[in-house]
Structure 1
């Protein structure tokens, strides 16, 4: 499973299409969870300063024995550190916790639109990218208007927009905005924290293909070209979430899952969340 399909970002960097997320995993448990993921075959790990578990991620990487160039590590800039200078300080602090000299993707975690600080922060990320401290830069939870304001600065177009996206909240306008601007969409909470696992089209597809409902949903994401970062601390689920390349959903199955779209948001709304 180490030869996973990859998505090529707008600067030519490639990222495995299925990665391992560590949101809500306590730091004390993160090393073991990430170690299991790496042993299973994951090569992309997504963390954030706000998660409080970068240290555990770093320990798992250090003890994995894997070459650094085989791994894709993402972390994120928190709202309190939005700003050109503070972004630099925040990444250096993240690198120290991760025990790395660079990350592969650095994201602004939220736009926090009550101020325009994300614009200064974006210029800070451009500086860090130019210095080689990250191989790609992007954003998270940005709406189309936030993307446009960043792009209007005239510099780098974000490589990724990581947004809440799952069958109950498909965020179609934001995903479409990314496509036309050359920005890859990465889905956080791709399983809606389990809320869509019992939906009839998902259960029916799982039975038809002899897989789990979670595998059906992750396959739905993959077939539509998105990057996904499912999270689990259970070894069997960690393995199952990566094993989504041995079957293919039909056009009808995809359409039935598409029809589940509703206002099923599990996290904050980017237009109003300011940390």
Structure 2
């Protein structure tokens, strides 16, 4: 893979500086050891999730948000089972499941068969996840619309102060996208890590974290799999790690979780210079 997704360059070519982190002894053991993600509710806001896929192993519930110009807000909420219209959401859910096998995964479908969606659906999908008390929300999608800057910022702040961590992939194309640009979210780009739990922190955001997202073997529609590259597939690796941390330390706030993720990054150093 020669062409990297946008925002990935900061995590390649030996450019990444060492960053000072929390002075936690044996930080990865403290954060992850023994955790399966049990008790952690994770929403995948995407194209839907095929709970029957072997790599997903079932989901705990979900909702589909569909355009309906006759309904309030221009959309309707359809609770219950629904299909993955593409495979993208299934890929993300399977990555999360591979890291946090006992997390409760919920599918929030906001994208159509062309992987496109209306901004109102993205906003409503995040709001639904916050209202349902999700611990972590995986957003392997974003919007370039300036009109959505304020509404998405508002719901991202509601999540942050309400105890829901938003993990957002940066767009694969250059330019600002939302909600990945907000400081209240965990923003993620792809890197060629040493494994699925490999993480790097960028001291020069807006994209703060780099995770495994290049040439990734991912689940896809029809029970199959593909090899794919993208920031979309880096984000659920971070979501899975966050679910593991919360499985051990369920009272951590989004602010604290982000600090722990920085501390477990490959380029973190707890020793002051």
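Here are the numbers:
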item: With relative contact order in percent (Cα under 8 Å, 6 or more apart) derived as 27, matching label from 1, 2; result: 2
item: semi-axes √(5λ) of the Cα gyration tensor in Å, for residues 19-74 alone from the coordinates reads 16, 11, 10; which among 1, 2; result: 1
item: Of the structures 1, 2, the one that 18.5 was derived from, the read-out being mean count of other Cβ atoms within 10 Å over residues 27-34; result: 1
item: Structures 1, 2, by FRET efficiency 1/(1 + (r/R0)^6) of positions 123 and 203 (r between Cβ atoms, R0 = 25 Å, to 0.05): label with the highest value; result: 2
item: Of the structures 1, 2, the one that -12000 was derived from, the read-out being helix-only ellipticity at 222 nm (-39500 (n - 2.57) for each DSSP H run of 4 or more, over all residues; to 500); result: 1
item: Mean count of other Cβ atoms within 10 Å over residues 67-74 - highest-scoring structure of 1, 2; result: 1
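Each value in this text was obtained by applying a stated rule to the coordinates, not by laboratory testing. Keep in mind that this is a model prediction, so the values were computed, not measured. Cβ atoms are built from the backbone, for glycine too; each structure is taken alone.
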